[in-house]
Structures are given as structure tokens and as C-alpha cells.
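Next up: some structures, all given as C-alpha cells.
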Structure 1
Amino acid sequence: MTSSIAFSVNGSSVSVAVDADTPLLYVLRNDLKLKGTRFGCGAGACGSCTVLLDGRAVNSCDTPMWAVQDRSITTVEGLGTPAQPHPVQQAFIDSQAAQCGYCINGIMVSIAALLEQDCAPSEEALQAALARHLCRCGTQMRIVHAARQALRLPQAQP
């Protein structure tokens, strides 16, 4: 059954007419044309679709639309701009942390959520934030380096 669901995306109010059980990911990509949120596994296991829901990192592939009514969503597009990237985005650019780029958007959103919750997170908190993400192309070391840079954590010595 189609419902009108109102919420905020990247600071703008929107309303969509969809089945209330439709995954948020589908609405972001197909209806709102926000392609930065990736479809990875579709089962909430890889983290490619991570967005902020009221500042908390969630998988959008298994978040039904009824759960976002009157709430605030931030996608990777809402973190920063090309002229003024979010500090996490800038750290990933500086570290050249992306290879294929598929997982990076979700990872950046999760690290931004970590920073929002704790301005000085521990290495353990970083590892916990990254644990839910899968990277298939092998840039894990650059990803961790960029995350530490964004969080201003000491870099591991080889």
C-alpha cells in the first residue's frame, strides 16, 4: 500500500509516495537520484549503503521507509561539497584511500557518524566503526590510514 512519507535528506525536506516497506536505499537512488549511496549486498552485511539516520550510521538497504518518517537522513552527498569537503572526505582524498570506490562512501559516512558521536574516538572505536564494512579491492590499509587521519589518531608504524 502506498503511503506519503515525509523526511529530510541532506537538509532538504522531501515527501515520497511509496510502499512503507520499501527500503530507504531504493528511494534515495531511484526517486531522489542520490547515487552516492551504493547497493552492495542488499542484506545489511557489507556497509556500502550506509547513511546517517538522525546522526546514527544505518544500512539503508534494510531500513524501511516507515522508519524514516519525520526523521533526518544524511548521505555521502550531504557530508560536504566539492569546494568544501567534510574532514573525513578530505582525509580520504589526501590518502588516496579509494581504489574502486564502491565501499568508500559508506565507510566515510560511518566515520563521520563516529566523529559526530565522539570528537576524540579511540582506536577501538574506529575499528568497531569499520568492522561492519567490506572492501573487496584491497585498500584496507589506505582506508584505515585515512580514517586515522580524519580522526586525528596516531598512525601505526610499519
Structure 2
Amino acid sequence: MSKPLQIGDNCPPFCLSNSQGKSIEMQNFLGKKILVLFFYPKDDTPGCTKEACAFRDAYTDFIDLGCEVFGISSDSAASHQAFEQKHQLPYTLLCDEQKKVRQLFGVPGNLFGLIPGRVTYIIGLDTRIAGIFNSQTNPTGHIEQALKVVKQLLTA
């Protein structure tokens, strides 16, 4: 695993497929929008569903602030598609089936690495990481904090 990215580090460019199998190149968004990237363990599990729905419920707040929101897990496109439809998720879910982007960011796991980590990154318009929230045990608590960081970026 890579050394975990820290606040102030540049967001590495990466490309992952969405739930439709279309490649999404992060460099197409870097520097154009504030990015909210949330890594989560697994589609349709209790904590991840709470987190995904909390991002869904706050989605217009993020969009109104000029953000793009992406959820990232190692689930397949079919799994993401079902998860998006079941919970009416308005943002893009990305498939990191090989866990390469998770490793690129250095997202920690827990329980001896058996459960993938739950970490949210806020990427500013300068392409640097402005906020990191490790929310393994609190799937919804960091969303307000993430909005606060976005608002700070806009007033800086």
C-alpha cells in the first residue's frame, strides 16, 4: 500500500469505470470542480447504505457549491448499478475492482485489513487535498464536515 495521501498533497490522476462501464478520467474534473471522493467498503451493506444515502441527501448542497461527488468501492458495475437504482443515488459510483486507486490514495483498512476503509477526500480547485475524513465507524458524521471544508475553500 502507498503512503497515505495527506492534506496539501496533489490528487493523483486516475481512471475508473462507472456503473455503466464508461471510463471516467479524473483529470477531466481536477482543477475544474471541487471534488468529493468517498471510498467505502461495499455496496448495500448497512453502514455503506447510510453513507451513500447521506451523500444523496446532501447532494444538492454539494452541487450548489460547485462540487462533483464520486463514490468509490471495489464492487462491480452491476453491483453499483443496482445500488444506485435501489437508493436513487444521483452521483457517480466508480468501480475500483483491483483496489488500485484505493492503494494510490493509501486508504487504510481496519480489522487487520479485512474491511476496506471508509475515507472521504475533498480536492480543491488547485488539485490539492483540502480535507480528509476517516469515517470507518461513523458513516454519516463526516458529511457536514466535508461541506464545511468546501465552503472554506470557496471563501479562501
Identity of the structure behind 12.4 (criterion: mean count of other Cβ atoms within 10 Å over residues 12-19, calculated), options 1, 2: 1
Which of 1, 2 leads on distance in nm of label points 7 Å out along Cα→Cβ at positions 76 and 148, largest value: 2
At a computed 43 (percent of Cα pairs over 21 Å apart), which of 1, 2: 1
Source structure (of 1, 2) for mean count of other Cβ atoms within 10 Å over residues 44-51, computed value 16.2: 2
Top of 1, 2 by relative contact order in percent (Cα under 8 Å, 6 or more apart), largest first: 2
Structure with the greatest value (metric mean count of other Cβ atoms within 10 Å over residues 84-91, set 1, 2): 1
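Since every read-out is calculated from the coordinates, none of them should be taken as a lab result. Please read these numbers as outputs of a predicted model, since none were measured by experiment. Cβ atoms are built from the backbone, for glycine too; each structure is taken alone.
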